[in-house]
Structure I
Amino acid sequence: MTRTGRRWRERLGHYWRLIRADRPIGIYLLLWPALWALWIAGDGQPTAWVVVIFVLGTVLMRSAGCAINDYADRDFDGRVARTCERPLATGAITPREALAVFAVLSLLAFGLVLTLNALTIANSFVALALAALYPFTKRFTHMPQVVLGAAFGWAVPMAFTALQDGIPAVAWVLFGATVLWALIYDTMYAMVDRDDDLKVGIKSTAILFGRHDRAIIGALQVLMLILLWWVGELSGRGVYYHVGLLLAAGWFGYQQWLIRARDPAACLRAFLNNHYLGMTLYLALLLDYLPAG
């Protein structure tokens, strides 16, 4: 390989790490609510092309979100142990390059949305605005996780507009549950960095909740399960879905056990465990929508 080829390979590796392609947990946490919504909106049989668009769009927008997040945090990441090796923090890529990556990925995602109906296209601008806004909210509010939840959850109303050309009540209840879920798991994630964030001045719910963090997370977990039960009632779900809710409650109990001592490594494991919770609920929906007999 030539020297130029090696340089380009190295630069592409930096871009790969910028968009966290080596850490797909964010894709999963964004994708599961979209799939929940698609299956409910499509009454168990969502249009295949719409599913493909949402899966690809999830990958693109999560990657774009990572790029704009690192741009926003470029003056902080170098002072936080978990993020100090990110390519923008080390100077491996420039802020202008991060913005370019965000723009290109966002345009690719928008190109996919253009194949859907007008209401979904209109809602995609809200999704973009939320994704771009979230990283900067850490400067002026202790509740950036709520904005993250809205950004991650906006795929829910978009799924309903794509398949039903409207947003019924069940969509908003599911959106609310998704916002709560992000508030839960991202507070766990923020617990990992709490000491560093206090030093550099980044705000989070982990700092806001303080010594009451576990109790508040527990209350949010219960509230999320209640909203998901309500989703089941509104959409006429059956036994498999409700078994999925019981399993989700079990995952939440396991997460509470992990964060009991607030050990950063254990809090990170609790955050990562939410992938399995999201997958459990999706599999429950799949089974629940299987034809009877």
Structure II
Amino acid sequence: MTKPIFPPEMHEALAACYPHSPAKLTHGLLGHPLLTLDALADLSARLPKDSIEYNPGALPIGIAPDKVPKAAISVQQAIREVDTAGCWVVLKRIEQDPAYAQLLRDLLDELASEVMPRTGPMLRLEGFVFISAPDSVTPFHFDPEHNILLQLRGRKTMTLFPHVDEHVFPDEAQELFHLGQHHRNLTWQDDFAQLGLPITIAPGEAIHVPVKTPHWVQNGPEPSISLSLTWRSEWSYAEADARAFNHLLRGLGMHPAAPAAYPSRNTAKSLAWRALRKVRKSA
């Protein structure tokens, strides 16, 4: 890319919110040739099958993973005919393709000046593209990465919830997730609705989504394309490891305190879990 994608006001907004608060941002990525429907359909044919997820778009806010119905058409057809196919598609870890890896690096390099002074080096850089039919719903869930979602076509509303609310996001669900025993989808209750912060984005706009913030997404009346830029940090890994260690303590009959929020490092529990994991691997 020959000119910056993120304008100065976006950098200012990111500096004000990162890493703990959701915020609306802006970008200049519209019209990029790697992000057209045809280019994305071609990419889907090159990615491994386990890097593609697609489902019917008419889903409830809360749904168990094993209850999500399978789409009846190919992923390439779902992408090229997104206007009428009634599906949403996720292309995961697009950096597996060299051209998209370069795009991801270029974009995240622009953000380093705001990110690195706060949470350190950007680790495990990954990109996800969402291609969604009109009115599609992405159910209530969370993600373990730092995330900025860029809207490229259509509109969508992401409703975000407090990740520190034990009622909305139980500590035990977080612990089991980091042990590979809980899906990213969360159980929805109607009384959660009053706690949500809806943020609507149009082409050229974006959302900063803090680590593990529960959310669900509703597309507008037009097809949507979004690009999610994600990375991990040593701070996010330490929080995850502290959660896993808490599960061990819970199994011993204890009631451990939740890991402290940023900027606390959760060093003791994270190091204890890493040491225990190393012993288990060598046993």
Review point. Here relative contact order in percent (Cα under 8 Å, 6 or more apart) was calculated and came to 20; which of the structures I, II was it taken from?
Key: I
Study note, to complete from the structure: helix-only ellipticity at 222 nm (-39500 (n - 2.57) for each DSSP H run of 4 or more, over all residues; to 500), calculated, reads -25500; among I, II the input was structure I
Revision key, fill the gap. Computing Kirkwood radius over Cα pairs in Å, for residues 26-169 alone for each of I, II, the value 15.9 comes from structure I
Review point. In terms of FRET efficiency 1/(1 + (r/R0)^6) of positions 114 and 226 (r between Cβ atoms, R0 = 30 Å, to 0.05), which of structures I, II is highest?
Key: II
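Throughout, read-outs are computed from the coordinates displayed, never taken from laboratory work. Everything numeric in this text was worked out from a predicted model, so none of it was measured. Cβ atoms are built from the backbone, for glycine too; each structure is taken alone.
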